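These are the structures, in structure tokens.
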Structure P
Amino acid sequence: MNIVDDILKTRELKNEKRVAWIRFLALCPMAIIDILAYYNIVLLSYKPANLLTITFDLFFLLSGTIVLILLLFDKFPKNLTYFIITFDYCFILLSILFDPTVSKEKISIGWVALVGPIFFFIINLLRYSKRATVYSGFLSIIVFWVCTFNFNAHYQSDIIPIFIAMLIMIGIGYSITSSNKDMMVEANAKKLMERYLPPQLIEELYTNNASLEPGGKVQKVSILFSDIRSFTSISEPMKPTEVVLFLNDYLSEMTEIIFHNKGTIDKFIGDAIMTVFGAPIQSIDDAYRAVKSAIEMNKSLIHFNNSHPQLKKGLEIGIGIHTGEVITGNIGSDKRLDYTVIGDNVNLSSRIQDLTKFYKCPILISESTVKELPLEIVDKEFIIREVDKVIVKGKTEFVKIFEVLFFKTEKEKIEKLNVKDSFQKGLLDYYSGNFQSAIQKFTSIQNDPLSLIYKNRCEKLLINPPSEDWDGIFRMETK
């Protein structure tokens, strides 16, 4: 059973209560009218009600009351539904056969045999159960033919047309039940996916007949991790309610940007956001949309900080992006599923985000993400500069990381391109072991925290020179 079926299963009790109330409310006036007819207060049929009629009514009313009480007190056995359906049709069959108030004339028995079963068939549709609808339709046909044969009405010329009408109504009823259940499945599935998918992606999923079943597959994606810098110190002066409101405002604004770029929010981890681009639907521009989201998220902080004057220092975030193969899908138990991605590349993406604190870069991306970016976009919409070759804690192989530099004006773009070129020259000297020359180049770059980090690193390497097999790879000792 998938998660949607599990949700629908919990609705069965509500549907059964609705059916029980309708049965009870329909039987009450019927019983009252028959009692009044028995005492000749009213007369609605050519034959008056007798004790058999009253017995049928009261027995059925009593059974309906018992069922309703069981449902109201949540004591209703789940396997009792089909027994109730069978009981309903036995009641209508016995009423047609033995109740004197029901017309037994051959000319009308066909219509009586149609109306009685179809009444209960229509009530049964409220259960929204395909099985119950088929079973109810089957019993309707049995009651129809038992009545017509019992009163030798099967030779009547209108019996076949009446039976065909019954089949049409049963078919329409099944179609209504089927379409209603499909709509319920779709509505519940959409409600589940709206927690982590943008609306336009949900529509694409339905177009491609996506499944909510447990399971996964290997898929290449771009993973974005974002985190608020020094959130603990920011939240300490706030009351708990203020922290929640503040965080909700921030996460709502970031979610809008992510959804606009067709990202899938995997989870919120406190103030951190884990987002996937390329799952459940893969596109050739997944990496680009991840980088674009990171830039827009950083740019949005200007408006966010202005709208939150209580912040003593403007909010800053660090974003790490990595592209690689992961296991993606609905992972969990049969009671609880989460659409998520797992694998080493997810952990690496998180580590790259952690590196933004060390290198003082708002956005860091891996080499594999850079390779996925269209060449015509780089240096036009944003600038990519190499930062380092680093082995993150817990790994044995290095990853080459790059900073995404974004700009607002053409002048700012030219300035950052100059910074990139100057830094690249210093980085080449650093990799070559020419630390003195690298220091001069890094020193010449103004207002660049990354250049200052490398200047200090080169100075330390001059004091404590590396071994001859030094490969320029930096090893992180902390996360």
Structure Q
Amino acid sequence: MESLATREIFLFEGFRLDWRGLFRRDERGMFIPVAIGARALDVLRVLIAARGELVSKDEIRAAVWPGIVVEDNNLTVQMSSLRRILDQESAEGSCIQTVAGRGYRFVPTATRAPPATSVSQPIVAPRLSIVVLPFANLSNDPEQGYFADGITEDLTTDLSRIAGMFVISRNTAFTYKNKPIDTRQIGRELGVRYVLEGSVRRSGSRVRINAQLIDAETDAHLWAERCDCATADLFALQDEITRWIAIAINPMLVTAEASRPTQNPDALDYLFRARVAGWKPPSRDKYAEQISLLERALALDPLSIEARSSLAIALTSRAISGMADTAAADIARADGLAQQLWAASPRNPLVHFAKGQVLRAQGRFEEAIPEYETAIASNRNWVGALHPLGQCKLFAGSIEETIPLEEQAIRLSPRDPELLGVWYSQIGLVHLLQSRTDEAICWLESRAAPRRNAPTFTRTSPPPMP
């Protein structure tokens, strides 16, 4: 079926769709990047390419998931994501019409913009903007290219799930496949600040993955890692490698943004700095710094969902950790923020996480469980939600579900400098409550140096190389 040309630009209902992604026009007339998943963006391109004609489900699946069997539920999720963004300020019906039993139709008229539009309205690279370039296949067998492509596609999807991340779509990224790489030029062409590139080399039953994160403005390498793994189950390995890289580069990106010099910090600058402060070891000073930065962000943007959610999370974390001067006051304020957030954005995953934190701080563990589960469903790599969920399961009586959640956190972040000991302690506590004293002692004694003394358990994730 017909698809959009690489450099085509379309305008509709206050939105702009081009090769870099989707943008919304703000009150100043400037196009601001919209956070949207790569698959959802590809679905939107297919619908717009149809020029108002009906597109069957099979046609969409063939264009967006070529050669892959995809269930209807997956397509439904992408449609819901698109409608949540496109219909936000629509006074009438949805932009995407469902024709029962047949498919979908894009209702608004999408106008092709003249070429001058891309020159007269240059778009500054948004913060936390990235493109995942196709991973190079360095194996002797060209057929192994599917594995490298799979890692690229999955990384694009996983990074797009991170709040505030702007990720170039898979289709655009693959136009750079097998071409010489000039990261500065790619940054300018796509309007992104960061480039993630890598390679895959498979030999026999082993595979080596190299990945590196590059600042597209300076060509500086911000992060690089290598992983050597066995290939017993390629699909499971691909999944775990993707998670490992996505989790590793998220803090690198946030730290890089927080470190950028600026004379007039805006709300987002303070949010980035607050995130970095939140990764420091627990202390009264750490929480005071983090909350102060969030207060500044909120003062500049009182309606910010992220600022209010993050403040509620920081307040409850301080209370739960026992480092608040008046825990009741922190919890009460966080509860007020959570109620405001629920009224303003009830579908936002960060709002669900904030509400879960408030309920946990109030001792309402059963009520908190679905909030954490909703947050994790939106981003399977949300490591920080696994331990609170496990704790709530423990206190709600579902003790047998606690250890798998803590083990999942360890697999996803095996080098976590602060939380690793917490996860080990919780596993040890569960073993103790189940009268498995030897196992409990082993885990509790290991918590001070878990990477060296950890008990063995089934591990499917690739451990980062030392």
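Values quoted throughout were computed directly from the atomic coordinates according to the rules given, and no laboratory measurement underlies them. This one's a predicted model, so the numbers in the text were calculated from it and none came from an experiment. Cβ atoms are built from the backbone, for glycine too; each structure is taken alone.
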If distance in nm of label points 7 Å out along Cα→Cβ at positions 102 and 262 comes out at 6.1 when worked out from the coordinates, which of P, Q was used? P
If distance in nm of label points 7 Å out along Cα→Cβ at positions 222 and 278 comes out at 1.7 when worked out from the coordinates, which of P, Q was used? Q
If you work out Cα Rg over 2.2 N^0.38 Å, for residues 238-341 alone for P, Q, which one comes out largest? P
Comparison of P, Q by FRET efficiency 1/(1 + (r/R0)^6) of positions 22 and 254 (r between Cβ atoms, R0 = 30 Å, to 0.05) - largest value held by: Q
For 4, 18, 28, 28, 17, 5, 1, 0 (P(r) over Cα pairs in 10 Å bins from 0, in percent, calculated) the corresponding structure among P, Q: Q
Value 17.8, calculated as mean count of other Cβ atoms within 10 Å over residues 14-21 from one of P, Q, is from structure P
Among P, Q, which structure scores highest (criterion: percent of Cα pairs over 23 Å apart, for residues 182-429 alone): Q
Name the one structure among P, Q that helix-only ellipticity at 222 nm (-39500 (n - 2.57) for each DSSP H run of 4 or more, over all residues; to 500) of -19500 was derived from. P
